[in-house]
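Asks: As structure tokens, here come the structures.
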Structure 1
Amino acid sequence: MSTVKASKTFSQKPADVSRRWIVIDASSAPLGRVATVIAKHLIGKYKPTYTPHVDGGDYVVVVNAKDAVVTGNKEVAKIYYRHSGFPGGIKDASLADVREKFPERIIEHAVKGMLPKNKLSDDRMKRLKVYAGPEHNHAAQTPEKVEVK
């Protein structure tokens, strides 16, 4: 009778994490589809070494945030809210207003909503670099371009 050795579950250690640099063009697909790809890379869920309690994701550089694609009537109907913390301090802005003043916030808000709400989310958001135009200053890291389908 032969005995089969059972394989053990792999658990990644923080020292074993290897990070890549990724470039994603926000104007290539709708906002939600781009945000899901960004979140997947920030979490590292596509890697075979994925471990839920270890932050094993990549650095993500997003370009052309001002040209982010939205469908339907979202340009005027989608409202972003923020609060100053004082009574009556709620402010709102449509997607068109936010795109005009702070186009990076559109991507950051969509991605933050798709990340798990836990201790690792702040560090993951720090690895997200969003730029309004096509230029970025991370050429020294030799980022790879990732297509969004």
Structure 2
Amino acid sequence: MSGIDRYLPFLARFCLVLLFPFSALDKIFDFSGAVAQANASGMPMPGWFLLLLGGSLEVFGSLGILLNIYARQFAILFCFYCIVTAVLFHNFWAYPYGSDDWMANFWPFLKNFGLVGGFLFVATNAKMEPISRSITLAPRP
């Protein structure tokens, strides 16, 4: 196994989850704004609870995928998370085609589904391994 073959999957997972820890930090530093946005989603749960769930997934799920610990389970959770946030918060169809609001929601909607594709790829390629094997950089058989 060449060096690139050993590190490329890690680099791909790193790039895939890079934005989520920053999103969690944004929720922490702008908590009141994040709660207001979550409350406006129409979900039947309080905004702070949605933030707790989403922020936990963004932090722990990113670490799990990055370190390949329960990567398949976290990737599937991220698929649902990205679909739900796309539909709830980037509803471009509610605005006139080509308007500023339409443009501001259409591209993030598509970005979320691009992330879903990446997470599906992780889920299909993840193998259940012991945690000790997931953390090591030693070559795998």
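Asks: Out of 1, 2, which structure matches 0.15 when FRET efficiency 1/(1 + (r/R0)^6) of positions 8 and 96 (r between Cβ atoms, R0 = 41 Å, to 0.05) is calculated?
Replies: The value was obtained from structure 1.
Asks: A further question on this structure: When you work out mean count of other Cβ atoms within 10 Å over residues 80-87 for each of the structures 1, 2, which one comes out largest?
Replies: Looking at the calculated values, the largest one is 2.
Asks: Work out the source of 1.7 here, i.e. which of 1, 2 gives that when distance in nm of label points 7 Å out along Cα→Cβ at positions 24 and 104 is computed.
Replies: Answer by label: 1.
Asks: Taking relative contact order in percent (Cα under 8 Å, 6 or more apart) as the criterion, which structure among 1, 2 has the greatest value?
Replies: Evaluating relative contact order in percent (Cα under 8 Å, 6 or more apart) on every structure, the highest lands on 1.
Asks: With helix-only ellipticity at 222 nm (-39500 (n - 2.57) for each DSSP H run of 4 or more, over all residues; to 500) derived from the coordinates and found to be -7500, which of 1, 2 does the value describe?
Replies: The read-out was computed on structure 1.
Asks: Let me ask something additional. Of the structures 1, 2, report the one carrying the highest value of FRET efficiency 1/(1 + (r/R0)^6) of positions 32 and 88 (r between Cβ atoms, R0 = 30 Å, to 0.05).
Replies: Going through 1, 2 one by one, FRET efficiency 1/(1 + (r/R0)^6) of positions 32 and 88 (r between Cβ atoms, R0 = 30 Å, to 0.05) peaks for structure 2.
Asks: Right, something else. Looking just at distance in nm of label points 7 Å out along Cα→Cβ at positions 56 and 72, which of the labels 1, 2 belongs to the structure with the highest value?
Replies: Structure 1 gives the largest value of distance in nm of label points 7 Å out along Cα→Cβ at positions 56 and 72 among 1, 2.
Asks: Ranked on distance in nm of label points 7 Å out along Cα→Cβ at positions 16 and 112, which label among 1, 2 comes first with the largest value?
Replies: Largest one: structure 1.
Asks: Ok, one more. On distance in nm of label points 7 Å out along Cα→Cβ at positions 48 and 64, which of the structures labelled 1, 2 is highest?
Replies: 1
No lab work stands behind these numbers, since they all come straight from the coordinates. The structure presented is a predicted model; accordingly, all values stated were derived computationally and were not measured. Cβ atoms are built from the backbone, for glycine too; each structure is taken alone.
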